[in-house]
Structure P
Amino acid sequence: MALIPEDRVVDKMESMLNIASDFTRLKILYSILREEKNVSEIVSLVGASQSLVSHQLNVLRKAHLVVTRREGHKVFYSLADSHVESLLRIVEEHAREEK
């Protein structure tokens with residue numbers, strides 16, 4: 001029998017899944033899956049406005065799903081850790097399964 005995690009953990013899981021479930025945020029996460037990118041590179045790949053991408057990157061950063069690195073005036077974004085990549089891969093695999 002599986003044990004249900006503590007409420008605080010379930011609450012954190014819910015928040016993280018809600019944040020990651022946005023269409024644009026998922027595309028952003030995939031755009032930086034292999035390597036870090038700056039905002040203009042992400043905008044080009046995602047096909048959304050710069051202001052929308054910047055806003056969504058801020059949401060992802062506050063949720064600790066992405067991290068930043070500054071180089072001069074440019075800010076580069078990458079996935080926070082391998083758990084984020086694993087989450088994307090598992091959900092994608094499940095979504096691709098035919099039912």
Structure Q
Amino acid sequence: MELEVTNILQRLETRTRQLILRYRDQQSEIRKLEEKLREQTEYAKALEEENAKLRNDYSRLKAARLIDMADDGDLHETRLRINRMIASVDRCIATIKA
């Protein structure tokens with residue numbers, strides 16, 4: 001009877017040690033995944049900032065191109081076109097926010 005109890009206790013101790021080792025392995029894996037997630041989040045943020053900058057640069061380039069294409073006599077017409085474009089962008093933004 002005492003031998004059975006000792007055997008059961010040894011198995012319990014072995015299983016407990018295995019459980020502790022698995023727990024430590026899982027904690028290590030969690031730390032690695034959290035670090036990877038942080039890096040990916042930073043990378044995504046950097047890409048979003050670059051995208052916003054490129055969109056802004058593109059918008060400015062389009063506006064500059066419109067102005068450059070205009071003759072002195074067509075300056076008023078060009079301004080009207082730019083104002084219509086701005087109004088259109090404002091409507092789009094308002095629609096997106098709604």
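Just so it is clear, none of the values below were taken in a lab; they were calculated from the coordinates. Everything numeric in this text was worked out from a predicted model, so none of it was measured. Cβ atoms are built from the backbone, for glycine too; each structure is taken alone.
Starting from the value 18.9: which structure in P, Q was mean count of other Cβ atoms within 10 Å over residues 24-31 calculated from?
Corresponding structure: P.
Of the structures labelled P, Q, which one yields 2.3 when distance in nm of label points 7 Å out along Cα→Cβ at positions 48 and 64 is computed from its coordinates? Numbers along the way, then the final one.
Working: P: 2.3; Q: 2.8.
The correct label is P.
If P(r) over Cα pairs in 10 Å bins from 0, in percent is computed to be 14, 44, 29, 10, 2, 0, which of P, Q is the source?
Answer for the origin of the read-out: P.
To which of P, Q does the computed value -18500 (helix-only ellipticity at 222 nm (-39500 (n - 2.57) for each DSSP H run of 4 or more, over all residues; to 500)) belong?
P
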